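K.L.:
Structures incoming, each one as structure tokens.
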Structure I
Amino acid sequence: MSVDPAVVPQWRLSSGALVPAIGLGTFGSDRVSAEEVAQAVSGALEVGYRHFDCAAVYGNEDRIGQVLQGFPREQLWLTSKLWNDKHARDDIVPTCQKSLADLRTDYLDLYLVHWPFPNVHAPGAHVDSRSPDARPYVHEEFMETWRQMEDLVDRGLVRHIGTSNTTIPKLQLLLRDARIAPAANEMELHPHFQQPELFDYVLAQGIQPIGFCPIGSPTRPDRDRTPDDSVDIEDPVMVAIARDHGVHPAVICVKWAAQRGQIPIPFSNRRNEYEANLEAVVSDPLTEAEMRAIAGIDRDNRLIKGQVFLWRAGQSWEDLWDIDGAIAS
């Protein structure tokens, strides 16, 4: 089974550029090797994917670049991300150039600031790990980073820039001060975490929402698991709709995401799963009643809480997300 890329829906960005309405994520969640991720990218190309969501910190861009070598670049949408330890003015252009070299391309379609904080953690760090150099969001510092992101566009190294894990208060400041507005905001989005306020806000600002963890990320790292987490694909509503469509509940998560207007970027290294995810956006759409039913199961259940990016002892992860509408300091 494969899908003709020409029939995959596309969303039009504020620039007029068209981006496929589904992508393959490439974060192996500390469980899948770089080589296995690259093999998944290769298989995804074969079945019809043309959109790949990458990041330097995933540690596999060089392997992915090998797989993409020789494929017509103009047929691909490639995203990468600037990691937290590369926010300094002199680091941004070389870091982007490293991703370009690893991916074996002359330009990126989209380059995101991975997190709005310059805070880092060691690979595989425990949830309680804290960098001694961690600090809160400082808008003036972030704008220094953003000016260099804009410079990447001016240089032709990237065609669009955007944000990730960024809240309404931070986006409001960025939109006020930016010369080039973010084209997209990558954010956690799945049926149990629909973020309606942020979702509606970015759409109203002409920013395309891209949703990670679209099926609730059942293979996410252990540090991102807490006892209160719910499981989207076990929700009775999702199970019932999946039964009616004769598919796995994960497929319903992807259908819902694409029909809602966000771009889901699920990862799987199993061919039957990434094939089914792609097929989900081109066939057998959900009914309006099914979409309403899924809208009713939002539990505000954030899975990727980001505790390792906190900057002081005894702090709650909510401080990262500006829950009360104010940026924590």
Structure II
Amino acid sequence: MFKDQWGSTLVSSERPETKLSEQAGGSGSTVRVPVQLEVGFAGLGHMGAAMAANLAAAGHKVIAYVRRQEQIGRLTELGLNPTLDVSRLFGCEVVITMLPNDDSVSDVVLGRQDLGIEGLASGLSPGAIHLSMSTISTAAASHLASEHARRGQGYVAAPVFGNPDAAKARELYIVAAGVPREVERCRPLIDCLGQKMFVVGADPAAANLIKLLGNMMTATTLEMMAEAVALFRKRGLDPKTFIEIMTSTMFGDRVHRIYGDKIVRQAYAAGFVMPLALKDVRLALAEADKSGVPMPSVQVVQDRLTTGIARGHGDLDWSALGLIAAQEAGLD
């Protein structure tokens, strides 16, 4: 437990093996039983589907809201209860969103009259909690928190660090912020989804800022590795040797090891696709501009991602910055 720059107390919580509640037995003994909730879930892409499936596997009833009929079968096979009717989520104690951007979260939570979409906030019961695990702007997080509070509902921001494989393996790192009692109510669910949770205070926007800046550190790392590998290849050398030395000495973290290997193997199959990465880069740059903080290295990454998408690589993982660097170096 320690203090952050906002003066809030940060709590790092490891995932327990099993999350349990206690209730009294007949002879004064304590009987430990699993906590089971009815949970709403909106945003069933690669990440969201893996997360929702883990909740279902832990014994929670997951009502999965989707807009397309063809998704129903896939989600049913994962043990979820899919629905095309957002009002099915209104009775849930907690509703999780794992959506791609500010607009999609706003559409689901606040509704769209022009599209005939009813919003979650209009139907959730007072005391229900919206657990927002999407990567969105700090302004959007603050606005959603305000709208829910106006209706007597809770809002907890809990963006995640990790890819779909990490989501499946419950190895996500989760950064949570919100009213303390509401964060604690969400803890049994968060414990089903990740290996560690960091609580960063009562302001939901703080969690989203941390997520955006963390993604920028990863993005600039990918760009630097991409450029270094391109130079190594241009000299006719095997970049695998270079990455192995770097990750065995000065740069042994997960980002360098996982993405360095992808860049060396030129394995850019979709994980975190370039358009989503570009969205996060633009959000981070907007935050920097609002605070008067230059981020020149992030500007470079924005240009590289824009180039990659313009060249038709928008369906590739953001590690395809390695492909862009190779092309710029004149490599096949």
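K.L.:
Quick check: -10000 is what I get for helix-only ellipticity at 222 nm (-39500 (n - 2.57) for each DSSP H run of 4 or more, over all residues; to 500), calculated from one of I, II. Which structure matches? Could the numbers behind the result be given before it?
P.N.:
Details: I: -10000; II: -14500.
Considering all the candidates, the number was obtained from I.
K.L.:
Out of I, II, which has the highest value for FRET efficiency 1/(1 + (r/R0)^6) of positions 187 and 299 (r between Cβ atoms, R0 = 35 Å, to 0.05)? Don't skip to the end; give the middle numbers.
P.N.:
Working: I: 1.00; II: 0.35.
When FRET efficiency 1/(1 + (r/R0)^6) of positions 187 and 299 (r between Cβ atoms, R0 = 35 Å, to 0.05) is computed for each of I, II, structure I gives the biggest number.
K.L.:
Okay, moving on. Please compute mean count of other Cβ atoms within 10 Å over residues 91-98 for structures I, II and give me the label with the greatest value.
P.N.:
Working: I: 16.9; II: 22.5.
Largest one: structure II.
K.L.:
Given that mean count of other Cβ atoms within 10 Å over residues 139-146, derived from a single structure, equals 19.8, which label among I, II identifies that structure? Mind showing how you got there, number by number?
P.N.:
Details: I: 16.8; II: 19.8.
Traced to structure II.
K.L.:
With relative contact order in percent (Cα under 8 Å, 6 or more apart) as the yardstick, tell me which of I, II scores highest.
P.N.:
I
K.L.:
I would also like to ask the following. For FRET efficiency 1/(1 + (r/R0)^6) of positions 275 and 307 (r between Cβ atoms, R0 = 41 Å, to 0.05), which of I, II scores largest?
P.N.:
On the way: I: 0.75; II: 1.00.
Greatest value across I, II: structure II.
K.L.:
Work out which structure the value 1.06 belongs to, where Cα Rg over 2.2 N^0.38 Å was derived from one of I, II. Before the final figure, lay out the partial values.
P.N.:
Working: I: 0.94; II: 1.06.
The correct label is II.
K.L.:
Looking at structures I, II, which one was distance in nm of label points 7 Å out along Cα→Cβ at positions 67 and 99 calculated from, given that it came out as 1.8?
P.N.:
On the way: I: 1.8; II: 0.9.
Comparing all candidates, it corresponds to I.
K.L.:
Tell me which structure, out of I, II, gives 3.8 once distance in nm of label points 7 Å out along Cα→Cβ at positions 107 and 315 is calculated.
P.N.:
Answer by label: I.
Each reported figure results from applying straightforward, stated rules to the coordinates on display, with no laboratory input. None of these values were measured; they are calculated from a predicted model. Cβ atoms are built from the backbone, for glycine too; each structure is taken alone.
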